[in-house]
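Once you scroll down, you'll see the structures, which are given as structure tokens.
All of the numbers you see were taken from the coordinates with simple rules; none came from a lab. This structure is a prediction, so every number in the text was calculated from the model and none was measured. Cβ atoms are built from the backbone, for glycine too; each structure is taken alone.
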Structure P
Amino acid sequence: MNRVILIKYGELTTKKGNRKFFIQTLYQNIQKKLAGFNVEITQDLSRMYIEKKKKDLSLILKKVQEVFGIHTFQVAVKIKSEQEEIKKTCLSLLKNQKFSTFKVETKRSDKSFPIPSMEFSKQIGGLLLKSIDGIQVDVHQPEVLVRIEILPEYTYVYTDQYTGLGGYPVGTQGKGLLMLSGGIDSPVAGYLSLKRGIQVDCVYFEAIPHTSLEAREKVISLTRKLVKYRSKISLHIVPFTKIQEAIYQNCDPDYMITIMRRMMYRIMDRLAKQKNALVIINGESIGQVASQTLNSMAVINAVTNMPVIRPVACLDKLEIIDIAKKIDTYDISILPYEDCCTVFVPKHPVIHPTMEACLKNEEKLDYESLIEETLREVFTLSIEEEEETFAEDLF
């Protein structure tokens, strides 16, 4: 049987005048994702078709499930739009399956096909009832739903439907820089940003020797979990030691975290402009820690005019953990290696900082020189998706 993967767009179909741009970006992303596979990809305004040339279907399906912008997809049998061929295919698909109830749905896009959709569904249903013992029709909650789509040249028959990641194709919304720590929240923020079409690159602040090389490797591992949704991510490593030590030595202990975050945002602002990014992204969740109260966010955010988006801002910790487990970052995030935000933590960090107090503390620092020096020492790692292979095809 000639099996074809049918991809349905979902939210992309609402884009009207920009629909072609979104679909073309999705097409390019799928091409990159399946580079090296012997496939032919075609598209129209309602769906995309992937035809494979050899037995790679199980791995191709796994790759398709990692592409944002796909609502659902199916593995269909592609046949000629001939009555007997369709009936033969439906019977062949179901005769070896174990099920008790089924339903047949026919969509007749080709109105020259001589039998109306409802009538053809009844004919197929009658054939299955006659040919397979112990089954019955259930139009409400069938175990197996047989879908038949009749087009002018070909007909597609399928029984399985898979849920895609949804969202927008990565690249439709420009670039953003993610403040990626080693915690649970920021990788989830990166995943959700990718889902809305943002080309996410990452920024990690390290303060060696106060943070370890193991902490850096932890962040690299988290980036590898995100890269499968984009194929390549630049991870910018910011040496933050001198700034963090200057804050520790000169600032009010209660304000250290607030001042540290303001310095990070200043650096993010300049990095974003250097890298042609349009937004700063982070994993802040309202009220979770002292620097994430609304008061703290306002004071910290004041140092930049760059838009800052916080995808997990209104999620509670359990919701964030659920997503982290889903995207396989949770077990890495809980590894016991400290990052910049967890070293030098004061006993009583201020939760309602004032701008006046921040400016007074910052007067004690030659932070402009420190930031310029830090930016000169930033280095970048290119994290690329690793190839995977399966021992055998499951289909």
Structure Q
Amino acid sequence: MFRFETAGESHGECLVATLTGLPAGIPIALDAINHQLWRRQQGFGRGGRMKIETDTASVVTGVRQGITIGSPIAIIIQNSDWKNWTESMPVEAGDPEKHKAVSRPRPGHADLAGSLKYNFPDARYILERSSARETTARVAVGAIAKQFLAQFGIEVLSHVIGVGSRRLERIVAWDEIVELSRRTEVILGCADAEAEVEMKAIVDEAYRTGDTVGGIFEVVAQGLPPGLGSHITWDSRLDGKLAQAIVSMQAVKGVEVGFAEEGAMSFGSKVQDTIHYNRDDRSFFRGGNRAGGIEGGMTNGQELRVRGFLKPISTLRRPLESVDLETREPAKAAYERSDICVVPAAGVIGEAMVAIVLAAAMLEKFGGDSLGETKRNFDGYLEQVRNY
């Protein structure tokens, strides 16, 4: 079973990720992992933390001489900011006077709910783990999942289609998304230059007013075979797994597979993707892709398109009303160094989560203790599909 977990706190010594279930023999490039970590840190509207951290992954187990060896993979990413927190968050008891308490919970954050759940007198340890800093480890795992998927011709990329009130209404083609991914300078990760300028102005306005702004990112996967996932049980449906993976990201409050919102407001005759047959290459094809590449919980061979709806992050330089946990008196919410807009970074994290779900689905269907065995199973299935 393909499975991963992460550990670590936002201002702790490091982040840790473990990954089990990958077959042996997959080529793994550290540069590719670190490039994804770099992409996560880019984008207009990021905060001061990005100036402190230069995220680099150390793969300490499970990969030797450039390939997976079938055993669990462990990844460590050091937090450069740890040097400023060693006395505030020591492993041992330390000096209570140096603890940096957070007694004024931020609306929209995990602060208050987590403090109540774990019976903490302040929200420090809740925000340390609930912070989106944790997604650094997810991106590292996703980078490995991408390298596995690439062995089968499957690619996963993302782009931004909305920031605040500005939303790009047209469909962005795969070639445009590929070109966007090759840029060495990331502004807001939108493939449309005119729309990106308008989105940047919205972020500028949020910065001037001490506010934050959310938006919409789209993850697109190319090269998937039909039949990943299942219609048999509720929890084996691939769209359900993708939705859970995307909503598990901090600040994401909604998911759209394909063009769900548009479809909900249309008649059925305008929504369904018509089915056709090409006798020359003996293949089925569809007249559109409003389903976003998934029908009945299974991939149908078209592009997978999944959108995440990201609320504005909860830490504002102009704090909202809250309550002091110690005095129970009205107070302004706490402020921790933070970002203004993280939609481009969320797209990169979304790529990682989609890649992880797809890698798991591939291994569930094709299995294999070695990459060669998985490829034989995969190739045999494609031959079955061609001969249908």
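Suppose semi-axes √(5λ) of the Cα gyration tensor in Å works out to 38, 26, 19; of P, Q, which structure was it derived from?
Q
For FRET efficiency 1/(1 + (r/R0)^6) of positions 22 and 150 (r between Cβ atoms, R0 = 30 Å, to 0.05), which of the structures P, Q scores highest?
Working: P: 0.60; Q: 1.00.
If we compare FRET efficiency 1/(1 + (r/R0)^6) of positions 22 and 150 (r between Cβ atoms, R0 = 30 Å, to 0.05) over P, Q, the biggest value is for Q.
One of P, Q was used to compute distance in nm of label points 7 Å out along Cα→Cβ at positions 174 and 358, and the result was 0.9. Which label is that?
Here the read-out was taken from Q.
Quick one: relative contact order in percent (Cα under 8 Å, 6 or more apart) came out at 18 when computed from one of P, Q, so which one is it?
P
Between structures P, Q, where is FRET efficiency 1/(1 + (r/R0)^6) of positions 142 and 286 (r between Cβ atoms, R0 = 30 Å, to 0.05) highest?
Ranking P, Q on FRET efficiency 1/(1 + (r/R0)^6) of positions 142 and 286 (r between Cβ atoms, R0 = 30 Å, to 0.05), first place is Q.
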